[in-house]
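Participant: Following are the structures in question.
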Structure P
Amino acid sequence: MEFLKKVSKEIKQLRKRKGLSQEKLAMLIDIDRKYASLIEKGETNISISYLKKICDGLEIKISEFFENIDE
């Protein structure tokens, strides 16, 4: 699986574990819900800044996020 797909899959899994909808997470981190959807589908590259915002919204350290990505 390509790296971007792994990242997007991990974001989606973490969001669901937190019981958040895409819309709620998007509101929490101040991004457009459509953009959140594109991220979770792996259809857009995200900057490290946006990944940090997502991790903050999911209450996970960015270092922990990458520990979960098995490359």
Structure Q
Amino acid sequence: MRCIEDLADDPYPEGAKKLIGAEIYRIRSGDYRIAYIVRARKLIVLILKVGNRKEFYDRIKEVEKRAKALLE
């Protein structure tokens, strides 16, 4: 997906949304959603989840917790 590659140049593109109560950002690509975390100090963009919008938000908090552990 081109939009994932574009995150390397601009981790906060137009339409990016920060999820409430989380460090996760979300962008849309058609019927799909891409969740990611940005670590600006080292310019790390970690893609957490790509999925169809119907089940995208299922277990997103669990995914965030695992990602934070990886980045520590």
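Bear in mind that the values in this text are calculations on the coordinates, not laboratory data. Since we're looking at a predicted model, the values are computed, not measured. Cβ atoms are built from the backbone, for glycine too; each structure is taken alone.
Participant: Looking just at mean count of other Cβ atoms within 10 Å over residues 10-17, which of the labels P, Q belongs to the structure with the highest value?
Facilitator: Answer by largest value of mean count of other Cβ atoms within 10 Å over residues 10-17: P.
Participant: For which of the structures P, Q does the calculation of mean count of other Cβ atoms within 10 Å over residues 2-9 return 14.4?
Facilitator: Comparing all candidates, it corresponds to P.
Participant: Please state which of the structures P, Q yields 21 when relative contact order in percent (Cα under 8 Å, 6 or more apart) is computed from it.
Facilitator: Q
Participant: State the single structure among P, Q that was used to calculate helix-only ellipticity at 222 nm (-39500 (n - 2.57) for each DSSP H run of 4 or more, over all residues; to 500), giving -6500.
Facilitator: The read-out was computed on structure Q.
Participant: Consider the structures P, Q: one of them gives -0.46, -0.84 for log10 I(q)/I(0) by the Debye sum over Cα atoms at q = 0.16, 0.21 Å⁻¹ as calculated from the coordinates. Say which.
Facilitator: Computing log10 I(q)/I(0) by the Debye sum over Cα atoms at q = 0.16, 0.21 Å⁻¹ on every structure in P, Q gives -0.46, -0.84 only for P.
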